[in-house]
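These are the structures, in structure tokens.
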Structure P
Amino acid sequence: MIRFLLWILAAILLGGIVHLATVLVLPQAATQDAYSRLAHLTPVNAVVPLAEPTSEASVLPFMDPAFATAVCRYDLSNGIIKLNAPVSQAYTSATFYTNKSVAYYAINDRAAGRRAIELDLMTPEQHEQVPEAEDVTAADRLIIESPSITGLIVLRALAPDPDLMGMARQALAGARCQIGPVQ
């Protein structure tokens, strides 16, 4: 009886190890992550609106049809990225992902406290090279450090009513994601 319980315990332990290894390795082995899906649809360092999701297909899984969505596939190897996204009347957010689809920062229009979400995206090495201006405070400049050289910025604007989807898309059409100088 004890031998049978030891075999059961060993099987459960082995199953747990296999499960844990699978959960940890699968994201690295996935070939159809968001970055890969958008690589052929979007140029680097430019904001591109995504098509509205339908019941048959969507560019990314789990897209909410109440939101207009745009993405910027960024590459920090040539310099820092300046993001400027006008906010819509309802709600606007920007979420930052590494090229392995790991979310590392998010901000919305209420947290930005302005008429636009404005920030600088850079690597920690680029941040060390930013000159410290005495008259510039942390409230004047929002700096985000990216853990990877490449990644995605996903911009979303809420259309509280289907008739207001044009307004949400127009807000995202004014968004800019480009290499800029450090100020």
Structure Q
Amino acid sequence: MRKIEVIRRNLKDFSSCEEEGEANAAVSIILKVFNLDLYLLIVKRVESPRDPWSAHFSLPGGKRESKDRSLLDTVVRETMEEVGINLGESILLGVAETERSQSYPNVIVLPFVFLLKNESVIKLNEHELERYDWVSVSALLDNEKTIKVGSEMHPAFIVGDIVIWGLTYRILKKVLQDMKSYENMVETSI
């Protein structure tokens, strides 16, 4: 699928990734092809006073633990713990640039992009997550808006009741940056 190749342009091969050394957390951008469109998995965190991203829509992932040999181990472990997907059964397309949390500058995230080979059953860790959705990449790109959080305006993807802003928005924006121009090019050539 051509859309996957467009996304791959913005990624690096993990084996040659030099940014892993500065990152201390990882997230998985899990893609699947359905009805000739590309979808990504979005999760909603439970409301918790101990979680700085409480009740936010986000990507599966978390902080590196001492038992993790690499951030790839981190993202595989965290994804299995949070949504029950074995990323060993998917295709690693690559990694995106690291992204530093603006609210918590000591959190530096390395995003991994995976393509599912087979349909996976989602098993939410209900202590951490309250829901999941498969969101069309096209729908995200068509619904880029701004939202007011506190007294500030922030860019966001808004699809129905799903609002993706902040760290997750910035990560997805980098990974999907060429998709909008690709989709516009396809539409005008039809």
Structure R
Amino acid sequence: MTDPLADELQALVFANRGLLLAAPAALLAAFGKPSAFSIAVGLPAAAAGELLRCWAVGYSGETTRDDRVTAAKLVTSGPYAYVRNPLYLGNFITALGFTVAFTGKNSMLGRCALALGALGTMAGLYAAIVPHEERYLRERFGDEFDRYCERVPRILPHVEPAPDGAQTWDPSVIANAESKTFVTFGAMLALLALKSISA
């Protein structure tokens, strides 16, 4: 049995996840000191995270942007055959890449503090969001979702995909579904460039 207050709090975090996830980015932008080397190492990782998101969105569609959990179907194809939360994994990889990129000239202590602050904030938010989503999916799809959970891990992907569903990748949804993410990614690139020039 779920705690109604905890569920309400998780729903609130889910509805405001975009705003809340801006906090780690603001932390890096305010206190990061990038170097040419850190940018060269971090940006490919950040881009890889965004590519993972684009792959996932092509299967899940635009419902990923709603303020409440919705799902017309249980998506089990593409990256969802490897891991249950490829969008959040993609976000985390992107954040890790930007953390590396922004902190090249910070002291070791400063780098660790920024990494802990940025990535720890994300981990805390996802610790609230993922159970909220999974509760909805279990209520909506029942045994089908339970069988999916048995085959596919929540966070760390399998090397081999589980047998997946019949969904196909639709790149036409990406531009609209990822528009806010693209804007955020571009803003982080612009801030990185400004900080590297002024450093």
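Comparing mean count of other Cβ atoms within 10 Å over residues 4-11 across structures P, Q, R, which is largest?
Going through P, Q, R one by one, mean count of other Cβ atoms within 10 Å over residues 4-11 peaks for structure Q.
Rg/Rh (Cα atoms, Kirkwood Rh) computed as 0.94: which structure among P, Q, R?
Derived from Q, not from the others.
With relative contact order in percent (Cα under 8 Å, 6 or more apart) as the yardstick, tell me which of P, Q, R scores highest.
Structure R gives the largest value of relative contact order in percent (Cα under 8 Å, 6 or more apart) among P, Q, R.
Read the figures in this text as sums done on the coordinates, not as results from a lab. Only a predicted model underlies this, so the values are computations on that prediction, with no experimental measurement involved. Cβ atoms are built from the backbone, for glycine too; each structure is taken alone.
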